[in-house]
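Pasting the structures in now, so scroll down.
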Structure I
Amino acid sequence: MNLTKLERKKFRVRNKVKKVSSIERFRLSVSRSAKNISVQIIDDVKNITLVSASSNTKEIKSQKKNKKELSTLVAETLARKAKDLKITKVYFDRGVYKYHGRVKLLAEELRKNGMEF
């Protein structure tokens, strides 16, 4: 099984997060592209997505913001939805992305809005 460099990196990071995941904490997975960013809170025990937010939705897309402002809006949206489901503790799964730039802004904004990781 030949994996690319990015696939190996993603596999390595996700496995570390999944090993320590438990019933009381869920995994917060980040995906980003050149223009958009999306975030999901995933229950790995049941293999379902509990909450998701993306910069590709109508409400956020219509605001015509730059990419950094979009990531803060997505974080606020996800934090609000997670509070409705009483989810506060998660594991941050950055995937193949380094913890800087838009990913770091997203994480800091989530922490400001009450998420713990």
Structure II
Amino acid sequence: MNWNVLKTEQDYQAAILRSMALFEVEEGSPESDELALLLVLVKDYEDKHIPLPSADPIEVIKLKMQERGLRAKDLEPLIGSKGQVSSILSGRRALTLKVAARLRAYFKLPAEIFLPNAA
């Protein structure tokens, strides 16, 4: 099939279905080229038509802590005292730019997580 820019939901769904059918094709085959093209077209459509929900930075930090098995105490070198860590994680205190930068670097997160209305 000849693929073009995906303009409708129907085009998008057809591209998704075809991508799934081609997902495990042999690298270097014509089908792998088709899959690569489809993935670009799908991403383009999603970027234009499907908004991502904004993530709460504190919830992202808590998730990352859970993934790594960290406790609030483990963030003290990045944030400050036990009280400061507790206040930030509970939402009683806002993240400062300095703390956000440290957390972003430590957890290797995109800066957009910490920027409201970045999209």
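Suppose you compute distance in nm of label points 7 Å out along Cα→Cβ at positions 60 and 76 for every structure in I, II: which one lands on 1.2?
On the way: I: 1.2; II: 2.7.
Of the structures listed, the value fits I.
Of the structures labelled I, II, one was used to calculate Cα extents along the principal axes in Å, giving 43, 33, 22. Name it.
Working: I: 43, 33, 22; II: 61, 30, 18.
The read-out comes from structure I.
Set I, II, criterion distance in nm of label points 7 Å out along Cα→Cβ at positions 4 and 28: the highest-scoring structure is II. Here relative contact order in percent (Cα under 8 Å, 6 or more apart) was derived from just one of the structures I, II, and that gives 19; the source is II. helix-only ellipticity at 222 nm (-39500 (n - 2.57) for each DSSP H run of 4 or more, over all residues; to 500) was computed and gave -18000; which structure, I, II, did it come from? Checking each candidate, the match is II. Computing mean count of other Cβ atoms within 10 Å over residues 12-19 gives 12.8 for which of I, II? Structure I accounts for this read-out.
Of the structures labelled I, II, one was used to calculate mean count of other Cβ atoms within 10 Å over residues 36-43, giving 15.0. Name it.
Of the options listed, only II reproduces it.
If distance in nm of label points 7 Å out along Cα→Cβ at positions 68 and 92 is calculated from each of I, II, which structure is the one that comes out at 2.4?
Working: I: 1.7; II: 2.4.
Going label by label, the one that fits is II.
Read-outs throughout are calculated quantities, based only on the coordinates presented, and are distinct from any laboratory measurement. What you are looking at is a predicted structure, and each value in this text was computed from that prediction instead of being measured. Cβ atoms are built from the backbone, for glycine too; each structure is taken alone.
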